[in-house]
Each structure stands twice: as structure tokens, then as C-alpha cells.
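Pasting the structures here.
Each reported figure results from applying straightforward, stated rules to the coordinates on display, with no laboratory input. All figures in this text were calculated on a predicted structure; none of them were measured in a lab.
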Structure 1
Amino acid sequence: MLERDPRIDAVAASDLVSASVLASLVGMLGAKGILSDEEVREVYEQALYLLETQQSTDEEMTPIYEAAREIIEAQLRPDEDE
């Protein structure tokens, strides 16, 4: 069995923290009425746009960019509760 590279775990953990804090911040700004629902949506639309325009041509990165797009696109889908 291959030993895990602790650097990869550190990068992944850092990314999870950043994403969690950002999603929490956007959600809280929306909940407090500082951002409208449309503005919250715009944040995610801009994130998707930036991701797509900055996408690497490195084929090894393609699955990572696809996964990131799927996560952002999930935020853009209407809630089933609405």
C-alpha cells in the first residue's frame, strides 16, 4: 500500500477550510439580508466563470476542474424546499 503524502492532505485540508469559510460567509451575508438571493447567486456564477476561464489545459487537472464545476453548479440549482 502506498503511503499518503502529508503535503497533499495539508493542501486538501486547507482547500476545505477555505471553501467552508467562504460558503459560510456568503450564506450568512444572504441570511442577514446584506446580499439578496440574486447577489448570492451572482457570487457563485462569478466563481464558475472564473473557474472556467482559468481552467488548466493539463489533462491531469481535468477531473479536478470538473469536480469543482459540479460543486459550484450545485449551489446554483434551485433548492427543492422552495
Structure 2
Amino acid sequence: MSDDLADKRRAYVATIRGLYRKERAVGFVACLAGVLLLIWGREVPGAPAWATPTGLLVIGAGWLLFAYVIVRRTRYVRTHPFDPQS
């Protein structure tokens, strides 16, 4: 009986982890691109002046996506709590 409950819990956790996977990946890539843009703007002498502020904005957008995913997943968990009977 406990194996069945453990399997259901694993499936529930896997469902939650799978939510908004694309948005998390886009946020991660945005943060990486922003950091690269920021480094390029600060370290390369011939880099344009817009590179540094744009890098900061892209990093901020990536973090906003992460926050969005956290809020949406929290809402999902609150509306769909784990129920071993289902």
C-alpha cells in the first residue's frame, strides 16, 4: 500500500516539476545572455554604450520569468493539493 502512495506522490511531484518548463528555460537563457551582454559591454573597449544597460534589463527579465513560474506553480499546488485518493 505504501508503494502505491509513494508512486502517486512521485507522479504528483513530477507533474509539478514539469509545469512551466519552457518559461524556466527561457528565463535561464535570458539570464545567461544578459550576463554575457553585461560582460561584453563592460570588458570590451569597443563595445557600444547600450550593451551594459541592455544586459541588466535582460537579466531582470529572466528573473521576472523565474518569479512568474514560482507564482504560477504555487497557485497550481494550492488549487490541486496532493490527494492520495485520486
remark   = Note: helix-only ellipticity at 222 nm (-39500 (n - 2.57) for each DSSP H run of 4 or more, over all residues; to 500) at -28000, derived from one of structures 1, 2, originates from structure 2
note = mean projected area of the Cα convex hull in nm² gets 7.5 when computed on, of labels 1, 2, structure 1
request  = Kindly point out which one of 1, 2 the value 35 was derived from, the read-out being relative contact order in percent (Cα under 8 Å, 6 or more apart).
outcome  = 2
